[in-house]
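Asker: Please go over the structures that come below.
Read-outs: derived from the displayed coordinates by stated rules, not from any lab. Because the structure is predicted, anything quoted here is derived from the model rather than measured. Cβ atoms are built from the backbone, for glycine too; each structure is taken alone.
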Structure I
Amino acid sequence: MMNDIHRQEEVMDKLKEECGVFGIYDLDGNNVASSVYYGLLALQHRGQESCGIAVSDTGGPKGAVNSNKGMGLVNEVFSEETLEHMPGDIAVGHVRYSTAGASSRENSQPLVLNYIKGTLALAHNGNLVNAVELRKELAHDGAIFQTTTDSEVIAYHIARERIKSKTAEEALSRAMRKIHGAYSLVVMSPRKLMGARDPYGFRPLCIGRRENAYILASESCALDTIGATFIRDVQPGEIVTITEKGIESDTSLCLPKKEQASCVFEYIYFARPDSRIDGMSVYHSRIMAGKFLAQDSPVEADLVIGVPESGNAAALGYSLESGIQYGTAFVKNSYVGRTFIKPKQSSRESSVRVKLNVLKEAVEGKRVIMIDDSIVRGTTSDRIVNMLREAGAKEVHMRISSPPFLWPCYFGTDVPAREQLIAYNRSIEEVGQMIGTDSLNYLRTERLQELAGGLSICQGCFTGKYPMEPPKRDIRGDYAG
């Protein structure tokens, strides 16, 4: 990056998208680096801080791994020339947003470890709740850490267990019994590709196939991008192993499934609308969220609009249920990512307007219902409402396709401390007044499970009732609560 370009804090008041993982093993021996590249492009929405690819050749020298990673977007870090110099038929890839560990090249993934049994490459999506304790334990035994991530703690434990295990998947199973929290893992050993999901199923992971190649990915949209067919989701607590013999799942190595606690924000915001997670269409979930809002929080208006992108489908659902016209009122600048020259405080440019602008002709003189997926700190909602009023909207009614955030998240989503949440210690009416709406309403908590097709979900950030005991301190040194 040029020196005059600085990493900007999230311009829109949104949650950060955690991480995305991808792995592929082509049993015919074809090179796979370009497939990982396109798979990561499809998962780019899950993390824009850093990315990486680690490739190996199962027919070459055992344990030789070619790894390339860096800060920035996938198409900034990798070029056609880079990929041509990464031959191999087995690979893992990762896109990252940091929920634990600083934003730095050292913390980018996949992590590649060289140890007595060979090499290990790991990509992780999620967040451990016992990472601090495990890290201290490893440090006391002489471990030297190269990163500040909980992912390195996982990699160390797999490597240690491998020394006393017959197989790599047995080592992974043993390590999973020590780590607690949210994790979807793609792990590459010299001759195997493994995928694993925590017993609660917090984070998604699915399996696909393209001819004689098997793929593991955070979302099914990444399979579509490379022309692969969706096979199924990895089940909570399951370990799947891909070798030259194909794919298998040894039930003796899988962890007992807990009551599932999938992150409902995969459906509300994180995942791409063209993905299916645990059998449920993300697009359908967002349509349903809008319909629920129309049923539970109706208001007379002339137009329903969505805040791009995740608010659009919910707005359509609201329109379908209410009969109020659906329209487009925001133009989004698709070429502005999370890294751009930040407008100076003294300048008249608004960070919000750089990304989003209002179509005056669409809203002028109208009573508008604006659908958004969430309000976190509320730092930009008031600006968007003001933009609509400046464009001539007569009334602005805001509907949110999630309940109010009242508690932090410890499982891989960047929901901050309670004191930073606008809904904490405030009524809905007070929040509405702060952001300048004529009315404000949220999705009812009782609707969440229905939104996810009846799937058991984690509601900790809304209710404070977590599927497992949250940490007293996380790996970044932040105190819980």
Structure II
Amino acid sequence: MASITTEVLVIGSGAGGAVTAARLAESGHDVLVVEEGPWFDADEHEPFSLPEMVAKYRHRGAQVALGNPAVAFGEGRCVGGSTEVNSGLFHRLPDHLAEEWQRTYDIDDFDPATLARYATRVETELGVSTLPTAPPPSSAALERGATKLGWRNVEFARVFRYDEQGRGTKQTMSRTLLPKAVSAGARILPDCRVLRLRLHPGDGRALGARCERTHPDGGREILDVDADHVVVCAGAVQTPALLQRSGVRRNIGRGLKLHPTVKIAARFPHPVDHGDVPMHRVTEFAPHLTIGGSASRKGQIAMALAEATHDIDDALADWDNVAVYYAAIRSEGSGRVRAIPGLKAPLITYKLTDADMSRLARGLVHLGEVLLAAGATELYPSLVGGPVARRLDDIGQWWDRSTRSNSNLMTVHLTSTVRMGNDRALTGTDSYGQVWDHPHLHVNDASLLPDAPGVNPQAAIMTIASRNTEHLITSL
């Protein structure tokens, strides 16, 4: 059995882990990052393609939170985590949510002004910006439809840098903060799954981790990592699962939150783009309901069409004119992540409320309205046997079809399984991610967010991770 020693062990290399590693390494600390997934060149796979999904997603992108209805989701599993595969939309945590979370969970140093300072640094490092050119047709459709209806809409900024020709490069963690961490002396160990944390039997403090490392030839070995501090940044599913496997269970894995999402495949009388995700969002009904666009490769279009009807041949043959859009809600429901002895993958469940189902039906109708206003000629909703809509009157039929048994739901944002704050009855860590009753053990990822924010959480994750790491540095 091999062993390695470090001052700080960071588990996971996504939005939270990359920030943690970069800040610590630049402050002169010895940092080792272990990542379960492989290390790919950022340009190795075409964005949103099937080969990318197979290579970079856990379980090839096929995961589900069980419930009635179930909610499908994807989870990045590679160096850089989900920042390598997501749309790169970057939206600061809304001030009203920061204030609400601060009051409810008694979080120190969580006022909007403090968070804005950390957010500004992250945005500067990554190059967050809007398009320097006109929006692509798929995004312009949302802007056009919302404007026609008199609805508020906005172009969200993204973690993209643009050249003189307007060509953008997504600033993933493998392109930005991880190289910065390595330049400052950090080590990154890919293909290394943490089996369990090593904790002191007396006072519960973190001592390191036991890992299983996979070598390029397929061989495996057990690796023990000795560390003075451990920071778990494996995401809202894998972080609580690891903590539970290691015997840490108090307020761990409960309270899972996500953005339940319905979709429509919209057919237009003209070609639309398929290489990117629309950056415009309809915010008329925010923060409880947001309308936007999804990845629309041919395979994703086929799946979206098939969710509505089996009669998809004509629309699929015309797939150049089809794009996929979504309506996502902030959910009243919640879920749970549970590590099951003997199983490698945790059990994930989520229970939507009746109010959630009503909001989703409303979101589907509003999404249909804006797409018809934008000039779509056919709408295929993510409902089993959902009627295809060609005019406004057709959309009304969706209300009755929007039942628990007919709804096909998905999400890409999972949070809140190890909440932070000073109220021990509600949280798994203190205000800065220190796990209760386990000295030197920290969490610094989406798990800490007390609720789903109603927008892409990457900005909030990185902002909070930067804040927490600065606090950790003062104690090292």
Structure III
Amino acid sequence: MKFVPGLLIIAAAAGLPAAENLPPLEAQRLARSIFQELIEINTTDSAGSTTAAAKAMASRLKAAGFADSDIHLLEPVPKRGNLVVLYHGKGEAKPLLLLAHLDVVEARREDWSVPPFQFLERDGYFYGRGTSDDKSMAAIWIATLIRFKQEGFKPRGDIVVALTAGEESGNDNGVEWLVREQRDLIEAAFCLNEGGDGVMKNGKRLYNGVQAAEKVYVSLALEVRNRGGHSSQPRKDNAIYQLSRGLLHLADFEFPVQLSEVTREFFARSATTVEGQLAADMKAVAQTPDGAIAPPQAVKRLAESPYLNALMRTTCVATEMQAGHAENALPQTARVVVNCRMLPSDSAGTIREMIRQVVNDSDISITEIAPAKPSPPSPLTPEVFGAIERVTESMWPGVPAIPLMSTGATDGLFLRRAGIPTYGVSGIFSDVDDNRAHGRDERIGVRDFYEGEEFLYRLVKMLTR
């Protein structure tokens, strides 16, 4: 699940990439072949099978010389299989986990200008459902393991690749299931996953994003009930009006600004890539001491960007509403779903109580629809973040690596909850104004794919030498 920030207009940071950023031709051919095979296997929740994709990748690995005992096909639900592969190291360090999901969102042929489950290269792009989310990364991980095998590379610790189901559908048959039922297979010092990508504008690479935290998803039901009656005799206690008044209070409310290590570093580093008032505001917010109030005018200007606003505070927004039962009857119920994306430092109980105070009506009940699944931020350690910076600089001089907090969610949350720090990074750049993940004619740049392949190959080697 990709969340590419629409980060205003950013100053150009670097020129065109060098030719040496590309993998050897044989490695490119291998990755392309694997990528095509994955795209042309339908892995949607409605009609597809991640098991078929997992089996196809297992066959690739067996043909490359991987032992059957190191390849685990795990299918907790029919057609919703996962693949976990072990690449043996020297046993001198804890394993490194490499994660990607095989399932994709739905794609109807009539909505696309090209067949969504046919791999197509055209005008410098690879087209197909899953090209950017997340089969490019799955293909790269399998190609990288095979490349390591061919080279005879011996890492300090084991490398584990997990290709999983359920990320897009929210079903409990992928990473959440692996953590609960097969923890020993995916135990690791830390994990590399999706969630952070390279961002460019008009062909200029701006920064290499590294997801180190995620906001917490929780939905609340706000509801008013009363005795109703005949519409010919209106009363003041109309359930729709009563709930609407409370929602208007919520619409005007802004949660307090709170920065973490990740978001503080994001604003500090982003300030060096922009100019003028935007740079000054980012710097001012980043330099606000813990416990102090950020400069209100700087916050106000930054909050004009929905993305930057969501980085600074918890957000809650009404997304669904149902009310009444007949056009000639007073409503007996009015119910709205409010979806909150909480900062990792907030709790559902605290946010629910704040909303209760904001709507200021004891007749409006507020209940959680499903429990929140909070996950702690991953630390920006020199071992991991420093390695990402070094590989980024070696491939794209002058392009910074910038830590991100996703405003949405990935399967990384289950690993972070289990004590496995997870970093979303791919080195695959895409234009900030052309994010097609989950949308029509999903695509990824051909050269961007191959550069991402080389970036991840170098990064994994650096982390495991």
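Asker: Comparing I, II, III, where is Kirkwood radius over Cα pairs in Å, for residues 267-442 alone highest?
Answerer: III
Asker: Comparing mean count of other Cβ atoms within 10 Å over residues 75-82 across I, II, III, which structure shows the greatest value?
Answerer: II
Asker: Comparing structures I, II, III by mean projected area of the Cα convex hull in nm², for residues 251-306 alone, which one has the largest value? Walk me through the intermediate numbers first.
Answerer: On the way: I: 5.8; II: 6.2; III: 4.0.
Looking at the calculated values, the largest one is II.
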